[in-house]
Structure I
Amino acid sequence: MKVKVTVKPSSKYEKIEEAFDGSLKIWVKEPAKEGRANKSVVITLANYYNVKKKDIKIISGFNRKIKLINIKKE
């Protein structure tokens, strides 16, 4: 399944909020430097959907706040 995600890096807390259109807003503590926020997004989504980290791939938006992510669910 593909999910549109808006990332808020360098937050004081980590949380996920689902929008009416099915997209997600994700707040992560890691800054958007050296891919640290992307790694944190993958870990947060893996916990949220109860899947392994390897089942989550960022398709587009590596250097942007809005990302398209593919989640392989069994």
Structure II
Amino acid sequence: MKKKRKKPLELTVLIEKDEDGFYIARVPALRSCYTQARTLEQLRTRIKEVVGLCLEEEEPAREKFVSVERVEVGV
């Protein structure tokens, strides 16, 4: 009997660049899932590793990505 193959899990990853030039990635569906790297290539490798570790500890939130928006506020 063949094992049923699981459908790959698709998660939204938010990537930003800080003032020191590091890329920072976080997965909103997993509370403590984030990492950083000097290059996007390194970051993509690291975030996949971190997602695997986070999934061992928690179930991802079942939220649907809608958009990313910037707002301007007076301070």
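Annotations for the structure displayed:
- Identity of the structure behind -6000 (criterion: helix-only ellipticity at 222 nm (-39500 (n - 2.57) for each DSSP H run of 4 or more, over all residues; to 500), calculated), options I, II: I
- The maximum of mean count of other Cβ atoms within 10 Å over residues 41-48 over structures I, II, that is, the highest value, falls on I.
- For P(r) over Cα pairs in 5 Å bins from 0, in percent computed as 4, 18, 30, 30, 15, 3, 0, the structure of I, II it came from: I
- Source structure (of I, II) for relative contact order in percent (Cα under 8 Å, 6 or more apart), computed value 33: I
Every number in this text was worked out from the coordinates using simple rules, so none of it is lab data. The shown structure was predicted, so the numbers you read here are calculated from the model rather than taken from an experiment. Cβ atoms are built from the backbone, for glycine too; each structure is taken alone.
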